[in-house]
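Structures for review follow.
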Structure P
Amino acid sequence: RIRMSLILYLHYLFAAFSLVANVLLIGIIAKRTTKSFRNYAVLILQECLFELLSATANILSMQRLIPIPGTTIFASMGVCSTVSPSFCYFFHTMIPCCYVRTVFITSFQLVFR
């Protein structure tokens with residue numbers, strides 16, 4: 001029980017750090033981007049927005065993976081569990097979508113440079 005609480009708090013801590021870091025980076029992009037880096041800044045801004053969505057979804061639906069022979073169960077331990085299962089499922093599916101989008105944006109950034 002104590003171990004799960006520790007994991008939950010660490011999860012929230014890292015997600016909160018991600019939220020703060022991405023908001024700060026969006027502010028820096030909005031105020032400090034020069035004209036020569038404007039196109040590249042759009043790519044970084046997109047990545048920040050999807051990371052922000054992902055961190056928000058992580059905070060709302062912390063998933064616990066329970067392996068059972070022949071199947072796997074995902075149990076939501078986050079804030080969404082107080083609303084409804086479909087609400088949790090929505091955020092659970094949003095997380096991998098944001099991760100995939102971030103990987104594609106990062107790959108495109110490497111090609112763009």
Structure Q
Amino acid sequence: MKSVKKYAVLLYGSNYLLSKDNEPPRKYAFFVWRCVEADSRAEAEAIALQRVQDYPEDSCVICNAEDDSPVLQVNDVREGYGALQPPGSGYIYYDEGDEPPKGFFAKLRRRFSRATLREW
């Protein structure tokens with residue numbers, strides 16, 4: 001019998017026209033970690049993508065038109081949860097078209113585990 005493994009999946013969303021906290025909509029990109037249990041890496045990716053599509057962040061309303069769809073893709077997959085607790089991290093947003101703020105990727109790595117910083 002195959003044992004289920006734990007995976008931390010880092011997702012990247014782009015072209016999201018979001019109304020956050022009742023503000024006028026703006027284009028955002030984001031990263032978010034999701035912790036999933038799956039039989040394989042491919043299954044973990046599919047589960048994580050589906051969870052974010054099915055349950056967007058509560059404070060946001062997605063306002064994209066049908067001909068301007070947001071994009072959600074897998075950026076990284078790690079076996080184990082590292083320092084994350086299920087369901088994963090909160091969303092880390094930045095304005096679409098801007099470079100991520102200084103220290104942005106270090107913040108992402110810290111959310112997974114301080115011990116894995118050397119791997120990135």
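Each value in this text was obtained by applying a stated rule to the coordinates, not by laboratory testing. Keep in mind that this is a model prediction, so the values were computed, not measured. Cβ atoms are built from the backbone, for glycine too; each structure is taken alone.
Miscellaneous remarks
- Comparison of P, Q - label where FRET efficiency 1/(1 + (r/R0)^6) of positions 15 and 103 (r between Cβ atoms, R0 = 25 Å, to 0.05) is highest: P
- Read-out mean count of other Cβ atoms within 10 Å over residues 7-14, computed value 20.9, structure in P, Q: Q
- Which of P, Q yields -6000 [helix-only ellipticity at 222 nm (-39500 (n - 2.57) for each DSSP H run of 4 or more, over all residues; to 500), calculated]: Q
- Relative contact order in percent (Cα under 8 Å, 6 or more apart) from the coordinates reads 35; which among P, Q: Q
- Answer label among P, Q for the case where Kirkwood radius over Cα pairs in Å, calculated from the coordinates, equals 15.8: P
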